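Some structures are shown below for you to check.
Values quoted throughout were computed directly from the atomic coordinates according to the rules given, and no laboratory measurement underlies them. None of these values were measured; they are calculated from a predicted model. Cβ atoms are built from the backbone, for glycine too; each structure is taken alone.
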Structure 1
Amino acid sequence: MTSIDVQDLTKEYGTRRAVDHLTFRVLPGRVTGFLGPNGAGKSTTMRLVLGLDRPTSGSATIGGRPYATLREPLRQVGALLDAQAAHCSRTGRDHLRALAASNRISPRRVDEVLEETGLGSVARRRVRTYSLGMRQRLGIAAALLGDPEVVLLDEPSNGLDPEGIVWIRELLRRLAAEGRTVLVSSHLMNETASFADHLVVLGRGRLLADTPVKDFIHARVRPRVRLRTTDGTALGGLLDRHGYDASHGEDGAWTVRHTRVEDIGRLVSEAGLPVLELTQEEATLEQAYLDLTSTEAEFAAARREA
């Protein structure tokens, strides 16, 4: 089983601690979303896992070994940290061919990943002519080149169009279904919710959460029901008598917190009140994430009062 193991990992730059005694494990067979505000230490942690920086203390291993000791790393670990890393004067195909040659990977594999990432038709164009989305696809192609067991991607949806976002979502799910270990850093909460099975959340270099996505959401944000009727006064009194936490909006709808549609629907039906709208407002990953990290953001704009 090839897992990513981070154990008591600490990284200091002078007096600033970017990663603070961090411990977590990324397991194969699922997509792990790697979340946190800007400055939380996500990129630093990924660099430490990939041997691009040295920890002040602690360890980061892949399959029980430091990345630097892997004989043919591209065959075992695929990574995208910077879509701008490819040499601009090379063609996309030549960029991948150079990587393949350095890791004893067949040139046929280059053409396979170019087609898989949708770059077959532009493979002989120079990278300088590529859009951000095309460079992102090229970086993903490089990460997949060695058919690795472990894949680390930093903001893979950045610059992709809607079709590309759907593609990367399906790709991540497929990689996990094949039993690979997949770690994906992202700032897009809704997109992360669409592909991640598990979450690792950082704040100021510390571990805030290491949990399945559903557990993370349900532990922090309770469901709500939106309800409208022709007799708002009667509805308000009914909810109050039964002890519900409810508020009346300017549009005439009531929001009932910490409950579900079936409970409110049964209550209103028994009271004989006509229902114009009855909707479950499910908790979202974005709500849960903001609730957890509201005090952890290193850079936050001031909010103006309405």
Structure 2
Amino acid sequence: MTSSDYAKGLAITLAGVIVISPDTLLIRLIDAGAWTQTFWRGTLSGALILGVYLALTGARGLRSLLRAGPTGLGIAVAYGIGNIAFVYSATNTLVANTLFILSTSPVFAALIARFVLGETVGRRTWITIAATLVGIAVIAAGSAKGGGATGSLAGDAAALVAAVCLAVVFSLARATRSSGSAVPFTGLGALAAGLFAGLVAPGVAVPAPDRIWMAAMGLFVVPVAFACLATGPRYLPAADVSLIMLLEAILGPLLVWAIVDEAPGPWTLAGGAMVLGALAISNWIGLRRSRRLRAARSAG
């Protein structure tokens, strides 16, 4: 990996995290149910991603989508389910709960790597997994207690589903590095999720004052952020990506706290500190080790 590749990957990934950070705030600002928001979020972002992809690739891109194998279809299904679960979580529990739990997706990616892909998982990763699961349990305990600034167990569980789906998407995306981009399949998944939501939603009307927020979310925040997050990590070590991704779990709740005055309760803060602390320490150690290895190879 060259320094120019690293700088490019860092810039693209960081841009994706910054763009996605207001996502949960926009969900909070829109006065519509989860299914209605999923319909517009999915159809707008999915149609835009696929439209741009086909405009750039033409008939070749269309043939690639039509011949999608198990990996591409897996990305689309996981991304679609993850979209539904994420919006449900963000509308039914504290935003901090949603994003803290969602930040554990690298943990599930490690479990997928171990039990599905047969990769070796080191002791540091197992310790990180244990610590983050304890943190999730603390957040869930706060939701179960109820009252005050707490979330809901159903919303927390949906965030967990979204975290697993995100881990599946990124794990499968690794398999497409040599054969093409995963971006069009995320667009396909988003569009499918949106159309499904439209079938089950009691209505798809959004109040006129909120349409600007919906357009911003569906036509800019979601497609631009996920295009960046599916592209940038190709040029970065996994530990760097994981550290950068933790920024969303910090910036998102802060934005919601500042603008709509949704303060995370003590259980959420305690559990979130365990989750983010464990992930940050683990990724920092992994980053130092990878840099030492690269330095040793260069010296050799």
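The greatest value of mean projected area of the Cα convex hull in nm² among structures 1, 2 is that of 1. Supply the structure label, taken from 1, 2, corresponding to FRET efficiency 1/(1 + (r/R0)^6) of positions 9 and 169 (r between Cβ atoms, R0 = 35 Å, to 0.05) with the calculated value 1.00. Considering all the candidates, the number was obtained from 2. Among candidates 1, 2, the computation of FRET efficiency 1/(1 + (r/R0)^6) of positions 153 and 225 (r between Cβ atoms, R0 = 25 Å, to 0.05) that gave 0.35 used structure 2. Structures 1, 2 were shown, and distance in nm of label points 7 Å out along Cα→Cβ at positions 161 and 217 at 2.9 was computed from 1. Here relative contact order in percent (Cα under 8 Å, 6 or more apart) has been calculated and equals 40, so which of 1, 2 was it run on? Value 40 for relative contact order in percent (Cα under 8 Å, 6 or more apart) corresponds to 2 out of 1, 2.
Computing helix-only ellipticity at 222 nm (-39500 (n - 2.57) for each DSSP H run of 4 or more, over all residues; to 500) gives -10000 for which of 1, 2? If you can, show how the numbers build up before the last one.
Numbers: 1: -10000; 2: -27000.
Of the options listed, only 1 reproduces it.
When FRET efficiency 1/(1 + (r/R0)^6) of positions 137 and 265 (r between Cβ atoms, R0 = 35 Å, to 0.05) is computed across structures 1, 2, the figure 1.00 traces back to 2.
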